[in-house]
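The structures considered in this document are given below.
What follows is calculated from the coordinates using simple rules that are stated; it is not laboratory data. It should be emphasised that the depicted structure is a prediction, and the values quoted were computed from it without experimental measurement. Cβ atoms are built from the backbone, for glycine too; each structure is taken alone.
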Structure I
Amino acid sequence: MLDFTIEEYKSRLAKTQASMAKHGLPVLLVHAPESITYLSGFRMLGFFMYQALIVPAEGDPVLVVRDVEQPTADVTSWVKDRSVYIDIENPINATARALKDLGLEGAKIGLEYSTWFLTLERYETLKNLIPKAKFVKEPNIVRELRLIKSAAEIEYLRQASRVAEKMIGAGFNASRVGASERDIASAITVAQIQSGGDSHLEPILMTGPRTRELHGTWTDRVLEPGDAVYMELNGVIKGYWSKILRTGVLGKPSDQQRHAADVVLGALNDGLSRMRAGANAGEIDDALRQPVLKAGLRKTYYHRVGYTMGQLYPPSSGEYLREMMSGDNWTLEAGQVFHMLVIGGGVGFSETVAVTDTGIDVLTQFDRRLIEL
């Protein structure tokens, strides 16, 4: 069953081909799993093996697919033209065969240079198989299209937010003195599955002194009175990810924890209030980042405080298409979806939000406060 209507996929293809024509590209060779899924619908877990999508300037694309993944392609993809390989051959042969069948083996071919899935070995093999082709860096055509979400995409992100809320609620309910981080992770995983969520990366989960880590996951550590419980969790529906970060404390928070939470929440609330189509990303970044530095909650604060969300594949947990960093000067657009987060002093909070013409639609709905457990 397709995740979107045929009309939506055809519209995406038409916009891609229009941009290809503008940049003089007779063919686009797509390797990023998110881009393949965006255009073709083909969605599965097996992108550790080679897959690709060939997009000609006119007509339908060709899906380069591993033979054993064809049943999944039958169910998830509207693309019927395929170039299939089996595991005893070099999979790049299937791409070269398809380009030759299309008469494009000597064409200028646009490549996604930023994806991890076009390895140097694969690139060199492809150049050797079709030596007359001219490979060029394409101008992020599909990546740019993916930035603006359709109503149907935002609905999946809204559903994913409901999953994330169930997960973080379950995590806090399992947080008690004597429980281990592994107990909390178990409760989170059960909530993820029972609430209809898809699989994803393991949760970011730290307690006590570990809350100053950035991307830690569960250990066997046992919770003690006064411990902070820090969770950044992903709800996923149809491959669309929504994230939420919350911090709780076992018992009464200390004065330091309350102060850190007040600063971080104040910054997050201020930054979110500034978000709307046309807003300057650098000004929003300053509102989120600077209060944390001025309060002395961090000596340095260089990493991003916001980044776009959408359809993702591990190991990514963010689109990396737009990231809020100090000194940015780009502007927000309606239809973009961001994970906005502020971290400092051992606490952190975040929301996933959709940008509108007049403000934001906050997709994640869970108490935005320091949770007393």
Structure II
Amino acid sequence: MDNFKNADHPRVLLVAMSGIGNLLMQTPLISKLKEENPTTEISVLVAPRGTKDVLKTNKKIKNTFLGNTKPSFKQWLSMVQNIQKEKFDIGIVSYPGQLITSSSILYFGGAHQRIGNVYNYYFLKKSGFFLTAALPEKPVHDVEQNLNLLLPLGIVANAKNYIYDFSLTAEDLATAENFLIESKIAGEKYIGIHPGTNMDLVYKRWPVERWTKLADQLAEIYKAKILIFGGPEENSLKSVIKKNMRHKAYGVSLPLRATAALISKCAFFVSNDSGLMHIAVSQNVQTFGLFGPTDERRTAPWGPLGHVIRAEGTKPSYDVTKLQQIKNQKTADSSMLILNEEFVLNKIETSLTDR
């Protein structure tokens, strides 16, 4: 599109089939599109990973479609046919994404302008196959990486001017408050922790015994109730921490939006590199992310309330081209094992004192 800013109701599809944290890091792109041309009609294609709930109250979005990250041919064809009906002017494959799948959906779905990052696919090296504009990946935060996808539209954005967009409803906040009332801790001070990750990403997890020790120390020092967050698949992890703590802690297994509302009530939040880490900072909560194999330069909690804790002498080892190898790693990465609770506690105390 030659002049996006002056176009009349340009129809844009964002293909965003990664996880919750990834989607939050893509919301500044959505905000900038709408800011540049308020008549833009933005739709988003998401995967069934809870991400649709994040967009539920985003007034910049016209439609949200549900797709599949590893579709069968029948599922792929269904997505293509749904996209064809919408007659999109522009399609954007967000970063990171299922590049060949997403770009093929845009191509066969009829989006006239198709933007994304270059990718490797078997014999196609640094390819932009199916795209009309393929941008090289840069060593920058994912927020900036996504905003750079707007360059082919003539849009330049300063990433520092943008924040995550995840608003809550009165119902979400009421559900969170009811949890506190039923747990008999309403009106207390809360500290949230997330000791888990997606089950495919256990290499990012800090050892459970260290979470237990840290949680006890935080409860004692800050005279706070510890809320242990995580999905139903992390219930056993939460139970182990609760059982071994000296102080009473409270496991949280609420729907995503109510979880975000409860996190918003925390004095601060400590987490592995996960979607809940990004949710915490989206709710204006001081957020401490524990990093080891993943690269905080790309996925740190965004903005002034986000803090990174990394063991001295360690560096990221995550390589997206070796994703399957990483998914098969069933134990914590060595860089997480080096990180001890005294170091983490000191970093938290120092950061909170400096504010």
Structure III
Amino acid sequence: MKILHIVISRGWHAQVANAYMIISRQKLLSYNLHVITLQNSKLLEKLSVEYPSLPITTFKHYNSPKLALIISKIIKREPFDAVHLHGYNGKFRLNIAKWTSFSDIPIICSCRDQLKNGAGVFRFIWKQFSRVVVPNKLVMKSVINEINSELPIQIIAPPVNIERFIPAIKVDSEVIKIGMFARFDVIKGYPYFFEACQLISQDVPKSRFIVAVPNFNSHESELNYLIRKYEIADRVTVLGNLPNIENEINKLDIGVIASLGSEELSRIALEYMACGIPIVSTDVGGLPEWITREVGILVPSHSASQLADGIKKLIADKKLRRKMGINGRNKVLSDHSIQVHCNALQECYALQY
């Protein structure tokens, strides 16, 4: 099978990580691939090193006038079975659909975000897609509501690298380690997490907290302010960007997500589960679809006290933590492996439209 992947982001976030896993898996399965991505992107950096023979075409900017010509030439030159679009920039992604609509090649769009007001203006371009792949019912509903058409939509659960994120054997300890791994951003709810840490510290003296903050260097002063404000400096370990994040996840007893919104696709939730770590999470975005009561505890957002209560419930029940951890790992193996994901994509590519 021959697939053209177009990945339209320079950074490294859940959508790009998913694209990378899909490309890697399809290479393993001997797919014939071509990738179009931005210059100086994280994806280009990784693919160039790991797959030096992989055909990759780059462009400078989202609005490059040459991009339409580049895509058109590649599609005319090579008989692809499908074009697979990945990325954040919605208007740009839709323009690609318009540029590729001259061919009979199925156009698959991976849409991870809820559509915002105004997307319906581009309804005529959305119709160029053969199928839209979404991670959950939340995003599917937003696409249906905004576009208001019979656009073919398929839910395919996001993948996680089950060979990298593997539960580690833990040594029993009286110290309970609670972690939150997220960039520093208003939407991630760090003030609520740190206030919850303060409340937990008062009742559980042997609790310790770990935060892994990829953009720590840009927000060190803000983090230190919050840690001082909630008087937990002696309880918190702050880590920066982690190349081997699975090692630190496996040190935890409980993983926390304190987000106030968004989270249509939460990579860290799946990574906690893959490592067998029970989760306490706010009930925002798509999280309730993945974090069921079998694998974790959901609490309302914007409430440090309820976040603390959920964490304390797991601290007090070692058997429950272990049961949730096992269930989480099993759920990832059955629903979120890259093998399962790519099998579903293959059916999507091959489907007659």
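Summary table
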read-out: Winner on mean count of other Cβ atoms within 10 Å over residues 15-22 once structures I, II, III are ranked, highest first; value: II
read-out: Mean projected area of the Cα convex hull in nm², for residues 127-214 alone - highest-scoring structure of I, II, III; value: II
